[in-house]
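Below you'll find a set of structures to go through.
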Structure I
Amino acid sequence: MRWSVPATFVACLALAGTADAATTYCVGFERAGCTGRATAALAFADALDGDRIELGPVTATTALTSARAVTVVGVGATAPVLQGGLTLSNAKAELSDATVHGLRLSGTAARVQVEGVAELRGTAVLQAATVRGTSGIDAVDGTPRLDGVVLDLSGGPGLNVRCDATLSARHVTLVGTPQAAVTTLCATAVAQVRDSILWGPPAAGFAGPGRVVTEYTDHRPVAGHAAGAGDQSVEPGFAPGSARLAPGSPLVDAGSPEALAAEAWPEDRDGLPRIADGNGDGALARDMGAYELPAAAVPLPAANLLRDPGAEAGDGWTLQGGFTRERYGIFPFPSAVAGTTLGGGSAFFAGGAEGLAAAEQLVPVGRLAPEIDLGGARANLAALLGGYRADADAGVLEARFLGPADVLLGTATLNAPTAAERANVTGLLARAQSGDVPPLTRAIAVTLRATRGTPEPRYNDAYFDNVALTVDAPGAPPPPSGRVRRFSGARVLTATAPLDRKGRIAVRVACPDRTVGACTGALTLARTRPGAVPERLAVARLHVRPGRARAVRLRVPRAVRGEVRKRRRLKLRLYLAVRDGQAVVRTATVPVTVKRRPR
């Protein structure tokens, strides 16, 4: 297997299909490899253990039931409607993406809407679901669980726990007008409620002789109930007409602080990552209730210099190893709604099937060379970076600043958040940093590097999206558009320059006759050694009118002047970066000999 999959992910696995399923039945549509059935009832009658039933946009009016370990999946843009109700009495049965008028469940259901009662038995799990009507959740026996469930009720008990049941409810939002938030039918009934919002009418509370345990739960004061850690009794601050928390709600990031456990359902009711920085304070924490308020999307900067920054275009990058493009919404990657909320579109980059993988892109920045050489440019790196659950796979965004002859002048790195910094959530977080562009930079090599955190062969879950590189160079004009007149650049006329009394050299620079505007830019004096970063000694602005030559003076550092006096002459380099009035930039590297001033 490519991933280690928690048991609570079985409903998602149902979406992806199982390789060992004996038969797949299709109702309401046709596809290759699927056995068609005219009605859902016929498919349920024929399905055996391990079989899969895919339901298109159909409406089933008869009651459907199965005692087999079947997988029932709604496919397509419109969910199937099971008006006659559904009973799945096998603990290994799975249901996802459907509307059900009455559900009796012993297995697992996810992303469903229940109209009427949701009756849970044994180890049943209901997650990422909505229950409407007057019946709510009925925990009949065993240890059923809820996670990410909205109860929008117009009467009846919200959570009803019978004598032989212990119900574990996490991230539940109860709204509407239930008779009581939690009802226990006898002293042995237990309801464990955590990270939830139980906000019915003033009279709604906890009824019955059983035990209700709450922690990080928002509910109205209940007589005789000892509030648990983190419990609140405040107006939730719902968005208008919604059970979602609005920005500014006191329940955003107010849930229990621990990271996502391996067996926990990883998403909220709508498929967003369960733990997010919804209030933008930089700390990941759970919201109370079924929904998670996502962090604000960070748009790509308009001046981004990278091609295909979000993996949608399929070009721009040279991929190495298993590095690849993936789609949001394909299990077990982040959901499609998560990609949309992030502003990440439909695709992202991932490390892929090999342990070490990378993608590279070279960005020329020669048109900004005058500002860069004068020391007035800053580079900004930004990206959405992340990974899968508690995996230690590491992602790094690296920028290497390359000078003339591709000499490495410096690097900047942006590290993906660790699993702990992601709170073990499958998702991506915004990261950014800025810094000075080293003078003489002529190109920036951007690398996305993914390293697997464990040695066993499996997928490399380092994720990248919306990768951005911008360079701020105040004073630089926009690049030329349309046809431009040829510009060959300025010329250095000085081959040997003597030191004057003030320790300066004079370098004559000529601007071609037919230059548009003038030759403006920077002249840099540097010492170079093979394989080493050029040692920048002096820099000066230049402005030369067309058809003219001008002496540009550069002050040589004291230590270099002493070396020249001792050795009589020293071979250095001049780096010329010149722009004409059309915004065309030309660069050149010219040798120059600095000699001792005659006595």
Structure II
Amino acid sequence: MKKLVFLSFLFLSFFSYSQKPADKRLAGLDTFVVRVLKSWNAPGVSIAVIEKNKVVYTGGFGYRDYEKKLPVTENSLFAIGSCTKAFTAAMLGMLEKEGKLSIDKPVRDYLPELKFQNEYANNHVTLRDMMSHRTGLPRHDLSWYGSTASRKELLERIQYLKPTAELRERYQYNNFMFMAQGVAIEKLTGKSWEENLKERIFKPLGMNKSVVTTGEMEVSTDHSRAYSLKNDSLIIAIPFRNIDAIGPAGSINSSAKEMANWLITWINGGKFNNKEIIPAGYVNQAIMVQTATGGGVPGKENADIHFGGYGLGWGMSSYRGHYRVEHGGGIDGFITTTSFYPSDSIGIFVVSNQSGPSSSIRNFIADRMLKLEPRNWIDYLLATEKRARDAAKAVPNTDSLNRKKGTRPSVALADYAGTYSNPGYGSMIVSFENDQLGARLNAFDLKLEHFHFDQFRAVLREESPGFQPLKVSFHLDGKGNPEKLTVPLQFGVKDIEFKKEIKAIAVQKTELEKYAGDYEFAPGSLAKFYIKNNNTLYAFVEGQPEYELVAVKKDEFNFKTLSGYSVKFEANEKGEIAAVNFIQPNGIFKATRKK
């Protein structure tokens, strides 16, 4: 991956790559944006400003491709991330008006495949709950992010994801719930979420260049790349990541010119070119608070920015005395803000290809369009970011205090290798190469460094901004073999447990026959072994159910449904099976073969 030094003098050339606004209210926007890009070391940004049913401004600044020096334009496609959610929710509003659903009936009426961990949630969660993030599920993002799981597979995972609150107890942002809304749309219409989106929204709004898949984004002739910073000076291009499976929560790629039409529709109560696209009744519900997003008194510096709530795919807040409806989006370097002020008929869309600049530009435009006294948003937001970084650095690192020095792993490193699985998170593959443990979780390639005992510190092989090392803890069974690992992947729930998969070996029926027979623990106490289904060995002990056995080594079998339980057969000097040992967590019990 090529790394380029981002030199400040290059910002001088941005003036030739920007569309200067004609509206006097936005005078100075071009010079302000150049300052913002320089302050955040960002390559480019695209902007749309709407008033009532007209476009006040659309344009771009800087580069959509920094290496090739390709300029951002009003038509450049950017990933809008979670701003997609309002599109998905709006389609449910359309379907409700068509009489195909009610957002207040249990979602299982329309999508019985969606299951939660408890029956109360299964019986009572509604589409409204899902649209306003109040189902009780936290994010669990590492279940889907970087995964190759299909939309259907992700839907099945939800039943294994632990909640951290009761239904409707509090706001907890969750991408899975919007993905599930997309599946509900598919089931109710018989068409994919993507087809519905293009037919119901893109086409009537003239959003003909907007796309919804990673593949479409990559082949478009005017799209932006995404970037990240390293050491506040190096710009690193971020490769596109396929997020099609979670698409209804965040996969739309659009431009300032086409997002302007989306904002016009919302500002005008769901109408575009005097034609209703989104039902007016739904629009009113969507931009009303359905659940509070948190409390707290506003700070003294900006006392007129306060309250937070979430509607249906939109967030609400007070901005300097004006009611603001807004949603942010962030995915792999792209940072978006889509906002409008319904009482003022003003809309603003800002997207950058490096995290940082979007909110300061949005606020600058809002102050101008709403005729508010200007504020120094650049310095304020930079200072806010610095305080957050300093606070994070000030948190004591307890690793060195908690680490028990001089300890060693319980087993050879190679013995930890294997595939570990969790039904809600997929697989974590642990490897042993060149005397080093590694692991792969979704798209993350990790190096495991010994911390203490059977715990390892997982770090990315290639550094990525924002990734925090993980603690991977291995757990041994009664025989001293690794049987599972645990990793803290979601705040508020116990460490996620991945069980080691049994590596079965193939054994022919003729080979299995030598184990079949009766074995005696003591007079009158028997264990029976027999073959079923032509090539599967079973064990039966009186008073217990029969158990299917899985061959793992020569003469050794694991119980398929009982972790930590196995049998090992013993041969005599003639090579004949003479005894069997039942190996259990509470001991080893030997039975001799009856003649």
Structure III
Amino acid sequence: MAGAVLVGLVLSLQSISGNALGAPLTEWQQRVFNEVAKSAAVQSKAAEPELLALFDSEEFRANLSTCCPSFAQLSAKEIMDRLSEQFQVAEVASGFPSFQDPAQLFPDSAGMSIDFGMNGTFFLSDWQAILMHSTVDPEKVWHGLVATYQAFHVDSSRGTVTMEQWLGGCSGNKSQPVEMLLSTCYVQPHSFKGQDRIVRYDYEQGKGQVNSSFWLAEKVAGGLSSPSVELKQGIQKVDCPKRPAFAMSVYVADGQCHTHAVQNNTQEFGYQDHAETYEYGLKPFQSRGAPSTLAEAAERPVYSLVNLNMIDMGSPIYGDVSAIFSNKYIADSTLLSPIDSGMYEMDCIDKEDFEWTPPHNCSAVTAFKHLATLQHNKHLWLINKGFWNRLGLLHTALTRMETPWGRHAVPAGSFLNYFEGALLGQLQFPAAIRFLIGCFPALFGTDLGAKLQTWARSRGWALIWALGPNDKAIVGETADFNFDLMAGTLSFEVNKRLIDPLVLSGTTAAASLPLGSNATDKFNQMWVEVAHLRNTTNVTNATMAQKIQEIGTLLPQLPIRPLMAGDCSEQLKNAECVGITLKGSCVCYASVEVVSKAEIFI
């Protein structure tokens, strides 16, 4: 009995002190990790001469003097060392929606939600989430098909296209026809995973086909840009975007009903399955894209990114909550890819054409061979640069390391440019998580936000509120993906964080940040004020930006930034840190003596 008590005590201390034993790996995962670690050590060392030559090149030096004056006087070796130091303290983040409908789990969705976390013992992959939480038979999820049934007829003399739609198949009920002008843009509300999209139809007479281009509608104050004519089914005529289309589809213009797959789960889960076996070398399922047991699903990773762009929300593309993992817990179980593996799978292997994707060179990346670890990763900078050409992660990472934090904004397209982390093994609570981040505009002052506080408090994790891109047209709207950050044209400061004092007080990190008298009362008052605004007014992005600023002014001890190279070096030896205040104080969990594995089993 005493041994069991000791085990519980050690694990609870280790969970946030930085002395965690690490994620338990399966035999297959351990073999893959060992192989990658050995290869990465060689590749990382071999990359050093090329990196040094790059940092000494005339073009690189000219760009440094413009973007990054604090680096301009450093030698090539000093720049390389700074990047390595930054890598060691960088947050490994996984974004997910605060809420997921168990009846609507789909390919490429995050595995987590606040409810899944509160009722679980470890961080889920999407495979595990579907097996454990889907209210739909997992087989129907793996092989689901969402389709539209449409007919197109073109009147060239009038320059129009008429679209007809059927429900439930071409023999089902037919909606009213909608006539639109060719080569004219229209917005279709909530037509792409809950987001508005702009569509344009062009006719190729020689081929008898209609080419459909679509864009994600950009948000502007007051709603959509330039709506002028409202047609049936809520479709509005708008100005055509000048940026490249997000995607294109081709339809036969014969006036007959055809089936068009919108979401083919067999295909999409197959993409992910192939990426995990081909790009990461992980164990195949018995049936492609359809694990039948949790043991099969446990062979696959949780996806994350290395937050070298120091984005306040961590990983905002994939939801309004991010988990930041314990660096020590995942140190010997994380595989790194130089680019997003899903993009590589679809764009480079399956040759899907995304008009919005910047020019890139698929031949720069060799699946599996170019992986890295958190210890050995210098070659990733060169491979990423070779893939994206001048738009590599190296440029944005250096600009974001300039002080003060957020001095340089992050362009929307750069949100998808990161080193991807595949976290192997079971990510046990509380040990695997360092802290949580909640999206301030979406969750602060809401019931879901209160749930997030409860979850963090119950596990002894700190909670950070981040302003994030603050770009949602409907403030407080939750979503699985924010595609605007992948394909938009705006830039975002993403440099506003506040530590939650109500949650902090229940963690061992509280001792490192004296809050002063009445801090929790003042914070509670702001929570109530924001909740009241949400219930009584049409809250805007500007309102939320103002409120997070007001809290930071009222409680100046709460604003916090991510760790940068050299921060909190003493504390990080035996502990995990949440960040550093704007006055330079480290916010870290309590440090405990390292306990060996042997001592746990007394």
Which of I, II, III yields 4.8 for distance in nm of label points 7 Å out along Cα→Cβ at positions 187 and 379, as computed? III
Note: relative contact order in percent (Cα under 8 Å, 6 or more apart) at 8, derived from one of structures I, II, III, originates from structure I
Taking distance in nm of label points 7 Å out along Cα→Cβ at positions 387 and 515 for each of I, II, III, which is largest? II
At a computed 27, 15, 9 (semi-axes √(5λ) of the Cα gyration tensor in Å, for residues 523-586 alone), which of I, II, III: I
Structures I, II, III, by distance in nm of label points 7 Å out along Cα→Cβ at positions 83 and 507: label with the highest value: I
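I have -9000 for helix-only ellipticity at 222 nm (-39500 (n - 2.57) for each DSSP H run of 4 or more, over all residues; to 500), calculated from one of the structures I, II, III. Which structure is it?
Comparing all candidates, it corresponds to III.
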The value 0.97 for Rg/Rh (Cα atoms, Kirkwood Rh), derived from one of I, II, III, belongs to structure III
Structure responsible for 4.5, with distance in nm of label points 7 Å out along Cα→Cβ at positions 27 and 499 calculated and labels I, II, III on offer: III
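Read-outs: derived from the displayed coordinates by stated rules, not from any lab. Note that the structure is a prediction, hence the values are computed from the model and not measured. Cβ atoms are built from the backbone, for glycine too; each structure is taken alone.
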